[in-house]
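Bear in mind these aren't lab numbers, they're just calculated from the coordinates by the rules spelled out. What you see is a predicted model; the values in this text were computed from it and never measured. Cβ atoms are built from the backbone, for glycine too; each structure is taken alone.
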Structure P
Amino acid sequence: MRTLACLPLIMTVLATTALAAVEVKTVGDVRIYGIFFQNRNFTGWNATGTATEDTLQIYQRFRVRTDFTANEALKCRLGFMVNDTPWGNGTYTADAPTVSVQVYQAYLQFFWPDTNLEFTIGLQPVSLPQAPLFYDSVIMASKKETKSTAALIVTAPVIEDTLELNLGFTRRLDANSQFDTDTTQVDDELDLYFLTAPLTLPGFTLTPWGMAGVVGANAGLSSSQTSNLMSGGSFIFPRGYQNSQNLALWGGASLVVDALDPFLIQADAIYGQAGATDAGRNLRRGTFFDLGVQYTGLSFMTPGLGVWWASGEDGSLTNGSERIPIISPNFGMGNSFLFPCNQDFSNDNLGVDPSGSMGATLALENISFVEKMTHLVNLTVMTGTSSAKGVALAVGASGGNGQYMTLGKNLVQGEWLTAIEFETKYMVYQNLALILETGWATLSGARSDVWNTSRGFTGMVNDAWKASLGLKYTF
């Protein structure tokens, strides 16, 4: 009995001894904020017009990441989170809270002995290259390492401090896990293989990259994944891919030029296609370009201007989609109210789809006239590059607004979004910030012939408003 009573103490001593040679470092953040958000979908309803939104919520999130480092060549990371959940719901319910602590990073990282080959294996953040001015990738993003996917990445320096290769594989989906649902095997995976080759020379960095994917017909894509990856023609009977496996390809290059300092020029060029070997209606292919410039020569402000253009739908469904296929986008500039990008809080943007659109953003960041206080001002204007006829056909085939494409999130030619974001951050302590975010957006030119297949959405269009106040603590 004494042995059993001492067991916890013995285990603690053994664990302490085992970790004596391992460096343990923990970092993380806590964010608590209240937000007033009206007309998130420009109507006061949810995307499909079947529910009415609550305009005031209080959210809380917690994330912690711990690195266990044996030496310079070997470490692992374990990250936990309690995701953004409103008070009174889920984890933050008083009487019957839902347990929602999740592992969001869990990976091993090491160098192969006597080489410079670095392996990163496990649940980890993975992003394709994109000009930093536009936050994260428009094709596959980790939202600055807050989203993860199971992946294997090998990093090989070719020329020290000049050229390296990053070869990776990620399995985004495996619908049936280890066993399929019956004795006949089905293709239920979404696998992606990618290569990036950042080249750094005096005055600029150029990163060409490519990615190939295999989309299983039974991968069980979510509604958002279907909207991002497949064509409107895939809703025509018989729905979905006809081949068991379908190839998707992307290629692009990201450029950052600092030779003209204090001007910083950044750009991207991307092409992608999916389902090219399947029925013609299931093909989705398109291009995306962006260009931005920042001026870093001012001590009290960092101004920047960015533009983008993406190919849009033509007037037919039978020849597939002309928008670039996407895996998980987090594109946006300067905390734009329209996109989920580098805001301090979540659930505070409109979630607009950048594919099939063109636009411009003027961002004035790091505005500072008072000690410990900074401001940000952002103006974004965008319009659609898609044919109204083609989008109307896609909306009708998919079952209405909010199923595949959504009013205010996807734009057709002649529809415009204008948004303004104003933010203030005050550093209460070195690691504690009090943050105020405000935003306004208006949708003009909404086409009733495109969106009103099931309800009169365009007759309910109103401006979107946001005001959020909260605290961000980093440690």
Structure Q
Amino acid sequence: MKIIKNYLYNVFYQVFVLLVPLITMPYIARVLGPTGVGITSFTNSNAQYFILAGSIGVSLYGNRQIAYYRDNKSKASQIFWEVFLMRMITILASLIAFFVFLGFEKEYHQAYLMQSILIIAAAFDISWFFMGFENFKVTVLRNMIIKLISLACIFIFVRGKGDLTLYIAVLSISQLIGNITLFPHLRRYINLPDWQNLRIWRHFKPSLVLFVPQIATQVYLILNKTMVGKMVSVEAAGFYDNSDKVVKMVLAIVTATGTVMLPRVANTFAKGDHEQVKKYLYQSFDFVSAVSIPMMFGIAAIAPQFSIMFFGKAFSSVGELMMVESIVIITIAWSNVLGVQYLLPTNHNKEYTISVTIGAFVNIVLNIPMILWMGTTGAMVATVISEISVTGYQLYVVRNTLNINKLFNETWKYMIAGLAMFFAIYAINMFCKMTMFMLFCEVIIGIVIYGVVLLFTRANILGYLYKRY
């Protein structure tokens, strides 16, 4: 029941996170325009490199280590303080490097200065600790409150194109405050540090092992926006970013399972129950397939009209990008189960690292020729192919330890149901102008069609949910 409870916490939060941009993104797109949105995206993507470098894989490593030792308060306390202090030092070094970088940049200095607050905020991010303890309630409630406050600040203070710097400041400062508010909750979990026995740097090398796949992953999450901004325009970077935000918001509902399952699988693996680990994996893979496939087809069906209704006519090209990018919903969902929920918690770090490195390599090789050939759409195609390569390699790695046929046993049913839903929704969009009410109706229609087809095909997921509830 704890897994279900934690998943529901995460899904509730991800739905909330989905609703907040539904309010702010159309407003910001119209107030700041394509150039303002593009500058925000471009400067943020460059700041993220320094956040990534300073964080050195702690989010995954710290989460897993706390999950291993959470039944021993003394060890968990020592690990927390050592990992936390280590990242404080590496983030400080990264912040200094950022200001050196800023000395060579000729444009967007004010925007970059506001983005630097995010680097400071990263030093105080201890959400990995609570995830290791499978306490998602604390992080979810904290994030919701901070996002509501930042939402109010955006509408109150961001009124025109001249408020671009203020907009970035609101986003950055809210992140910093949100991270700091987690510290009072530590008291019930850990002791004060044993300063004499602190061995901070013993965690550096194992963190780096998980840092390598994070670097590789960020290549095609951040580098694409940077390259589009340099090779096409900052406006094009904004188009790419808006498409990516919508798709990733929907995807977050699916990948919430990875956040919940990593510490659970790590703790089960540490106890030596390997059969239970596999059982968790099969159930999780089937679940994310059942959820991600209709999301992929649903986004693709509504994308052309949704982009105009949501962002305005100036962002009409976002629709095409969303249709292409929707494919990554299913590939990332599968790689999240195989990589984050199986390879990482079972200490298959090398295999996980190779998989995401392959994805980064494919992305880098394809990006320049694809952008030169197809512009922003080319960058999106390169992203899709790179994600497919990650999932493909992970399936190859687990072929001897997992039953691949069992993983995909029900997938054809979800595909048929998803296609039926896609053609119905796409046809409606051909003849009806999209409004928020129409969008709501299309979602309901899509759910009904998908559910009916699953009933006819007797999908196992329905029986599992019925038994569970």
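Overview of results
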| quantity | calculated |
| --- | --- |
| Test item: Rg/Rh (Cα atoms, Kirkwood Rh), for residues 242-433 alone calculated as 1.04, pick one of P, Q | P |
| Value 1.00, calculated as FRET efficiency 1/(1 + (r/R0)^6) of positions 42 and 170 (r between Cβ atoms, R0 = 35 Å, to 0.05), assigned to which of P, Q | Q |
| Among P, Q, which structure scores highest (criterion: relative contact order in percent (Cα under 8 Å, 6 or more apart)) | Q |
| For 0.97 (Cα Rg over 2.2 N^0.38 Å, calculated) the corresponding structure among P, Q | Q |
| Which of P, Q leads on mean count of other Cβ atoms within 10 Å over residues 58-65, largest value | Q |
| Read-out distance in nm of label points 7 Å out along Cα→Cβ at positions 234 and 410, computed value 4.8, structure in P, Q | Q |
| For helix-only ellipticity at 222 nm (-39500 (n - 2.57) for each DSSP H run of 4 or more, over all residues; to 500) computed as -27500, the structure of P, Q it came from | Q |
